[in-house]
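K.L.:
Multiple structures are listed underneath, in structure tokens.
Please treat every number below as a calculation from the coordinates, not as lab data. What you see is a predicted model; the values in this text were computed from it and never measured. Cβ atoms are built from the backbone, for glycine too; each structure is taken alone.
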Structure 1
Amino acid sequence: MVSHDFTDDTDALTPTQRRERALQRLDDGHAALLAALDGVDEADAFLGSRWSVWEVMQHLFTENFVQALEEIASGEREMLPPFDARGDRIANDVAKLEANYQRFRTLIAGLSPAQLDLPATPYNPENNYPALSLLDLIERVAGHEGNHARQVVETRKFVAAFRSAERAVTVAGLGPGDPAAVPIQARELLANADYVIGSPAALAVARRWIRSVELPLRADNRAELVNRIVRDVRAGLWSMVVTLGDPAESAPVLLTALDSAVDAVSVIPAPGFYRLALAQIGLSPLDAVCASVERIGDLAQSPPPGRTVVILGAYDGGKWSDAARSLASAGLPPETQTQLLTGLSAQPSDTATSLRDVADTPIGDTDAAVDSALILTVPVVPSRRV
């Protein structure tokens, strides 16, 4: 007799009860699929995720097309049928799914216990997969539509986020570097983007979800990649940019460039390094101001008197000595007490120093990396050079 093993309680059920359970799973899965397909339009249906190699191969199989041409050439057929509009094709395909479901359900419901016990697949020695009876196989495929219903739901989420008509690009934060902190929405969309842009460190965190081309972001190619995004978004491609931390904190200049170049920029926030820096020094967000080394010039021109400023590093942010010299040149006293935080994503280090030391000693040779920060309190009446 062929194996019937499927679930732990299988042995307690009769073949008829197992058949009824399979029918219930089939009904539930079909209902979930119809719900997932409800209201599907052309963008939802035809702007899905990228093809696998097998799907490309299936697309290239033109047997029916060649047969149709042979029939026209031989006189058996007058011409090809008219092309259906995409909307009609969607409706026809949903109708076919419904008809196939009804046919399959009728088949299952009409099988006798003896027929359910018929062998359906042989034992597979390559993976030690057991031989299956007809009932075994039915139980395994009864949830097939339900599984793909979830796939349809996720694909439609992706289309909504990357819809070419909106001319949008998505910028996703990844958190401080722990894959577990990457937002669920970012994970779902990464698998469907046509390509993903990010620093080498950001791409390393996101790589487990990326299914397309990775484009490393560097200081010398930022403008080039922004221009590429503009062209590709207009062409209907779905671009995604990833940053460690939160995009608004870690990549303000890039966000501004994209905002100016693209009709719509969708941002997925994530836990950033500002929060980690505050926690490291025991400071409340109400008592501090967040700034970026990428905009050190703006801070130097308009420092907030009496406020503690947390200057966050950035990818390719230069050296902290450069930032300190900019602030000193703008008139901040060299003796201004500072704290230099590094390694916020892994092993935080806190060095108490002064603006002068950061500017003029080896302390400032530290990279203004995305997981570092320079913290200082702006004097109430900063002395400015004329």
Structure 2
Amino acid sequence: MKVLVLADDLTGASDTVVQFARAGWSSLLSVSGGWREEPVEEAVALTLDTRRDPHAERVTARAAAELTTGTLYLKVDSTVRGRVAEQVRGALAGYRRHRPAAYAVVCPAYPAMGRTVVDGVVLVDGAPVHEGAAGRDPVTPVTESDLTRLLPGSVRVDADGDLAAALRTAGASHDVVVVDARDAADVERVAAAVADVGPDALPVGSAGLAGALARAWRPDRPVTAESIAASGTRRALLVVSSLHEVARAQAATLTRDHAGDAVDLLITPEEAEHGAADRRAHALAAEAAATLDRGEHDLLVLVGGDGAAATLAALGATGIRVVDAPVEGVPLGAVVGGRHDGLAVATKAGGFGDPSTLIRLFTAVRALGATS
């Protein structure tokens, strides 16, 4: 069985496909294009860069239509930033070329990161998502927390009872079915129901549902750990392109309390123009590539999807071989292709974590190096 993940940005693709790696699937984040060549890996994530794209529906539909074998997973932001409705419509349109009776099952809950869905409303740490940091996002602010309003024509079902039967019933008359998930057990029930329904249920969610599906689709899969050459004996390069307030707080905490001589920081200025995200990302990527070319770093950490994609492109990379997440929501892997092939790399969405997340990441990676 192969799983192909379509994601709206790079960090989301990474934190989703790593869920399959943790469940024992060989996993790759691809930044080199579509699905035209049969992937060697069992789980492959493709970054579509549709979060701000006015053509998100068309781009997603084209990518979904290219899927001829395997199972599709549509990754959307756990705080529903970006063009979620367009992504769902596009994925469903493309997928229906192969599965005409398909319908989308939407559950962006990621309880391990404080994201839940209650009565169809996306909550972050118990509050409607639009009332928190995602509502103040400088690039894609969230204005609606209710998924049934965000996804017109959708219907909501609970995760209680015979969920597979409820999905089949709702999917017979609706294109989009929204499912509540108040905790990790609910997410596991959603995944089990999707697996029971089979390929007519197109799963749409974040890393939370992806992890549960990785286990549901391969319940007896043996997990074999892979290693990444990140000894922690030299230096790390931290590249923060995200303007999200969570990412800025993490960088500030690291700089104030922990960085010392082991971490070099490149960060987009807070006063940067909000309407020039692509230009900011590429300028930061060029600086990151030039810094890495000096050969002084053995770990690259990318915070923010736009800058992560631009940095990998500047390095000539074709993807990331994703292995594990030493800190929840922060996948670790190795660069594939380009002049820094094999370099250890971690990625993190701007809004994930708390102020100490980056400190915990560097501590964990150094511990891995000490035991390798």
Structure 3
Amino acid sequence: MSRQSVPRVFSRSGTGFAVLAAALLALTACGGPSGTPGAKTYTIAFISQGTSNSWAAQLDAVARKAAKADGVKLVYFNGQGDATKQLPEIDTAIAQKPDAIVLVPLGGAADTGPVERAMSQNIKVILCDSTITSQNYTSLVTPHAETAAVPLAQWLADKMNHQGNLLYIGGLPGNTTTITYDQGFNSVMQKYPNIHIINGGNANYSISTAKQLAATAIASGKTFTGAWGVGGEAVTGLMQALIDAKVSAAPPLGGAAATNGILRLAIENKMEVASLQFPPTSSQVCIDTAFKAVKGETVPKSVNISELPQYGPILPPLDKYYKPQFSDDMYVGTDSVLTVDELKALNLVK
């Protein structure tokens, strides 16, 4: 999931994190670093969405660490969280003729032309956490929200006993992550005609907007037996609105992207919340895949992060996932890749 404000990914325990790290390294094994004597030092242009939110900041930090471990030169381009600002950065990166580009696309359609130009110049292009409108790229590394959202939606439908009003707060219209989230959600809900979906509007990956939309829906007087938000921002806003409205028994909520803050809020307020994993640690796989590609090794056209069992759904009870020593903004699993000092630099340690 690239997130135009936050949107797209871990393990269930400390042991699970170690297993995950081993699995990711096995998937993207690249041999020795390119900086060894006599070996070429490869250049990878990393065109980020920019540190517009904590998810993106964690994604960038993991990418830099992965590049250092691989011994490649990483040239950073900041998309500033805006598709129109990111677009010229792609052209600038191409002009520098790197060996590979790792792109976190913010504008799927708009980014297609530049990606195809890069490919025509024999620059490997790895799409990270979102895609474009053509298949002309080297590899796509991303969670698949259309499948990852399914167990969350099914959990929610079951908790609702397959009936009642469901308050829905959407994401960002046209964004690939939002579209795929909705595909997974709708594939489940269409099976239950007695669940009535009340569309509260699109939060555009903003907690404050989600909270306002949810508060308006709650104030309408309707009773909701379930709620769904597209991404962590939408679900956090929903939770805050329910808390502020002093709803005595909050309905079960689904659709969150698993963060320490969502876990804390749910535990403290005795809410049942189901989250998928849209891990910023995915950038490790993106960089490693680019490194493998520039060395001439075969890489898969698609790497589905959500297929790894360590990236499965985060369902109640939530106590086993919550880590009180870290801040609300840390995504579940980031501490499996970044050290405590590196997390401190991102203000993720209390």
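K.L.:
To which of 1, 2, 3 does the computed value 3.7 (distance in nm of label points 7 Å out along Cα→Cβ at positions 264 and 280) belong? Provide the component values of the computation, followed by the final result.
P.N.:
Working: 1: 3.7; 2: 2.3; 3: 1.5.
Checking each candidate, the match is 1.
K.L.:
With distance in nm of label points 7 Å out along Cα→Cβ at positions 136 and 288 derived from the coordinates and found to be 3.1, which of 1, 2, 3 does the value describe? Spell out each step's value before the answer.
P.N.:
Values: 1: 6.1; 2: 2.5; 3: 3.1.
Here the read-out was taken from 3.
K.L.:
Output the label of whichever structure in 1, 2, 3 has the greatest value of Kirkwood radius over Cα pairs in Å, for residues 96-199 alone.
P.N.:
Details: 1: 18.1; 2: 14.2; 3: 15.6.
Result for Kirkwood radius over Cα pairs in Å, for residues 96-199 alone over 1, 2, 3: largest is 1.
K.L.:
To test your reading of the models, identify which of 1, 2, 3 gives 0.00 for FRET efficiency 1/(1 + (r/R0)^6) of positions 112 and 320 (r between Cβ atoms, R0 = 35 Å, to 0.05) when calculated.
P.N.:
Working: 1: 0.00; 2: 0.95; 3: 0.25.
Only structure 1 yields this read-out.
K.L.:
Just checking, which of 1, 2, 3 has the largest value of distance in nm of label points 7 Å out along Cα→Cβ at positions 64 and 296?
P.N.:
1
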